[in-house]
Structure P
Amino acid sequence: MNVFTMNVFRSNSLGIIVWCLAVLALSACAGFEERAEYELSAKPEARILVIGDSVMWWNSDSGASVADGISESLGEPVVNLAVPGAAISHPDPAMAVEGLDIRAQYRDRDWQWVVVEGGANDLGDEGGARGCAAVLDELVSEDGRRGEIPELVRRIRSTGARVVAMGYYDLPSSEASDGYCGKTLSTLTQRIKSMARHDPDVLFVAMADVVSPSNSSDYDPDGIHPSVRSSREIGGRIAAAIGAAERR
């Protein structure tokens with residue numbers, strides 16, 4: 001089971017069914033490439049891109065995803081290419097093409113901002129076999145300078161875009177089992193925060209300020225993903241960070 005998505009999204013058969021139901025904005029069920037093409041062509045003036053896993057995608061079917069919250073707060077279109085079940089790196093190239101590799105979600109365009117979120121599913125999928133610490137080190141080093149996440153951020157920064165790097169919120173104790181590396185999420189978040197300190201054009205935004213295990217209403221009924229209110233509030237926090245940076 002993945003940390004930040006349900007098992008169904010990893011299944012080739014059931015995942016496709018759920019995916020089709022979720023992307024009702026399209027006229028028919030389509031894969032990631034078709035969805036990306038649709039999003040990009042429908043929002044040619046968008047200057048903000050969101051990539052990540054199910055946390056960024058959640059509540060999209062009701063127009064209340066994190067990306068929707070950014071869009072509402074700033075009053076401008078936002079392209080959301082996040083995919084449920086996505087990991088920073090996916091070992092299967094065929095799955096990467098379907099957006100399950102967050103690095104492959106990025107699309108070249110004249111973006112001013114790219115919101116990057118991910119890593120929980122890498123820990124959840126690989127931590128049991130390889131150990132949580134090994135997967136964590138591969139994602140981002142303790143000082144935030146090395147690893148797959150810093151490499152992705154540097155790649156995006158090389159285009160001139162600024163980056164919003166997202167830190168995860170904590171899971172309720174019933175979900176944060178060692179088997180899924182759930183208790184490692186706070187360490188991942190601290191390392192992402194350290195990464196952001198090395199570049200003034202990389203902003204760190206903490207979702208833990210919005211979603212807390214002490215308040216069950218912060219979560220979707222599944223106890224893992226953000227509620228509609230939380231998704232919108234996270235989007236608002238990102239928008240506020242972008243606005244503050246642009247006023248400096």
Structure Q
Amino acid sequence: SVEDTTLDPIIAARKPKPFASWSRSEDYYNEGSLMWLEADMLIRQTTNNAKSLDDFAHAFFGGREGDWGQDTYDFDDVVAALNTVHPYDWARFLRERMQASGQPAPTGGIERAGYRLVWRDAPNIYDRDRMAQAKNADLTYSLGMTVDKDGVATGILWDGPAFKADIINGTKIVAVDGLSYSRERIEAAIRAATDGKTPVRLLVERGGRYRNIEIDYRGGLRWPHLEKTGSGPDWFDQLLAPRRAL
């Protein structure tokens with residue numbers, strides 16, 4: 001569960017794991033943010049944007065003027081504060097998303113905001129600029145790895161196509177289809193493999209040993225995008241709008 005990941009900092013006094021995707025790690029940051037996004041969208045929808053998570057923050061964190069003392073709280077206090085903003089089964093909402101295991105991807109807030117998660121064969125603006133700055137190739141959602149500017153594989157996705165081809169962190173991709181490695185060439189090889197006849201062929205080096213490998217992956221290039229659904233209110237715009245005029 002997401003709640004279990006709050007224990008990770010207690011037991012993580014070690015060097016970085018070679019396969020970080022094998023287990024959850026401090027997911028309360030990203031997944032917690034998505035949970036609160038869903039709560040905000042739910043409040044906005046059901047109150048016709050009259051209220052939002054800002055009202056919860058004011059009620060919960062507002063405190064008392066001039067009081068500098070500690071103010072402890074528990075789960076029930078969070079639920080009670082949410083209910084002052086909009087009556088709902090917040091206890092169940094929070095427990096399902098934070099304490100239950102085996103939950104689906106937390107896209108509820110995105111969908112309530114009028115968007116959906118889709119996959120395309122070109123990077124979104126964020127990934128495009130991030131790869132340009134780092135000079136790497138983020139192939140996490142296709143081959144299941146990131147490759148740095150020198151062709152060295154990093155961030156191997158557990159049980160992904162690269163993992164199954166025995167590529168680990170530090171494996172160097174020397175050539176793609178017989179030509180020296182470049183981001184453009186490995187992306188072209190992934191596109192070509194969608195015909196189901198041509199595997200991704202790589203010459204790799206690890207520990208001074210060279211070998212030819214074939215990655216049987218046919219899903220093409222994949223990067224996440226948010227796509228607007230329908231013509232309803234753009235709740236993301238409402239969320240990101242300035243709180244007061246400058």
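Just so it is clear, none of the values below were taken in a lab; they were calculated from the coordinates. Just so it is clear, the model here is predicted, and its values are computed rather than measured. Cβ atoms are built from the backbone, for glycine too; each structure is taken alone.
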If FRET efficiency 1/(1 + (r/R0)^6) of positions 77 and 229 (r between Cβ atoms, R0 = 25 Å, to 0.05) computes to 0.10, which of P, Q did it come from? Q
With mean count of other Cβ atoms within 10 Å over residues 37-44 computed per structure, which member of P, Q shows the largest figure? Q
Could you tell me which structure in P, Q was used to calculate helix-only ellipticity at 222 nm (-39500 (n - 2.57) for each DSSP H run of 4 or more, over all residues; to 500) as -12000? P
Comparing FRET efficiency 1/(1 + (r/R0)^6) of positions 141 and 213 (r between Cβ atoms, R0 = 25 Å, to 0.05) across P, Q, which is largest? Q
Structure with the greatest value (metric distance in nm of label points 7 Å out along Cα→Cβ at positions 117 and 197, set P, Q): Q
Looking at mean projected area of the Cα convex hull in nm², point out which structure of P, Q has the largest value. Q
Distance in nm of label points 7 Å out along Cα→Cβ at positions 101 and 125: greatest across P, Q for structure Q
